[in-house]
1. Which of the displayed structures (1, 2) returns the greatest value of Rg/Rh (Cα atoms, Kirkwood Rh), for residues 25-96 alone on calculation?
2. Kindly point out which one of 1, 2 the value 22 was derived from, the read-out being relative contact order in percent (Cα under 8 Å, 6 or more apart).
3. If distance in nm of label points 7 Å out along Cα→Cβ at positions 129 and 153 is calculated from each of 1, 2, which structure is the one that comes out at 1.5?
4. -9500 is what came out when helix-only ellipticity at 222 nm (-39500 (n - 2.57) for each DSSP H run of 4 or more, over all residues; to 500) was calculated for one structure; which of 1, 2 is it?
5. Quick one: FRET efficiency 1/(1 + (r/R0)^6) of positions 89 and 145 (r between Cβ atoms, R0 = 25 Å, to 0.05) came out at 1.00 when computed from one of 1, 2, so which one is it?
6. Cα Rg over 2.2 N^0.38 Å was computed and gave 1.03; which structure, 1, 2, did it come from?
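Laboratory data are not the source of any read-out in this text; all were calculated from the coordinates shown. For clarity, every value in this text was computed on a predicted model and none was experimentally measured. Cβ atoms are built from the backbone, for glycine too; each structure is taken alone.
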Structure 1
């Protein structure tokens, strides 16, 4: 696998924080994130997450090279995409599913740039953005994870994906980080993170 892409909307800040906090410091893949709902005025999502987590977190910029273990957040009002050379691109094209940044735009770029090498994660949200893009990741041979609608803060977005296709994993929020580590082979680092010996 080359990359992890993650999308959330309503209730997503908690969900994203929970997953990122559950990953080891030396996680082996770059993680790209789209979150619809903003944070308090004057504070970017990247800075908000930095305050909560001791992780290398960056707001996405054009031509920024993505690196393993680093986390890249789509800036407000820009679509973020991943290119085949593992650099980011941004656009102010029309909103998709009433959203910019759009989860679908990020997911579709990952499916196109890294077919069979992308892990897509779709979390809580109150619209259907991300379902089509996650399906493209699945169709291209990638791995798809959807937060369980039963435990999501807002079930609409996960349910939309599940109604469109059968994801590889449908998991409650606390189980997503461990499953991600299992897929990527970071499970030993995860065990070390929680070891008190």
Structure 2
């Protein structure tokens, strides 16, 4: 296995651009914030939880033609504070009626998702997660879920400013963003057989 080292940025200010990020052979492993690459960290548990959420939400939305559920390789370049910023939520959702504004030629989506979900990994810092949440809300994301596998909780942030925290015995819903979606946190955080 070889480690890919990012090439120097093409811009003379030593700041990476979205085009520089897109040119990396391991582009999927990074986000771009303030002109600097930020490596995405995924642990085993966070990867399992993110995959389960993607599957549950994706299946629900596909069967009802509600819109697109996208995974962690999908990047968003929709931030007014920094037009070069690229974020990649672990799971995101864009309602069907908003898909008509997306151009297939874009390297990264310039329309904010309706829902962004981040799954906390062992190396994630609280400050960085908070910056992501604030950035999503400022970009117009209506609902942000922050899933914490270590304590089996979900923090919910809304465009309205309302906040709630769900524990492992409660149910996560799509509210008015993904109407009808419901998931028991005990199911979402359950470990596959054999995983300890």
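1. Of structures 1, 2, the maximum of Rg/Rh (Cα atoms, Kirkwood Rh), for residues 25-96 alone occurs in 2.
2. Values: 1: 22; 2: 15.
Source structure: 1.
3. Only structure 1 yields this read-out.
4. Working: 1: -9500; 2: -7000.
Derived from the structure labelled 1.
5. Numbers: 1: 0.50; 2: 1.00.
Considering all the candidates, the number was obtained from 2.
6. Values: 1: 0.92; 2: 1.03.
Going label by label, the one that fits is 2.
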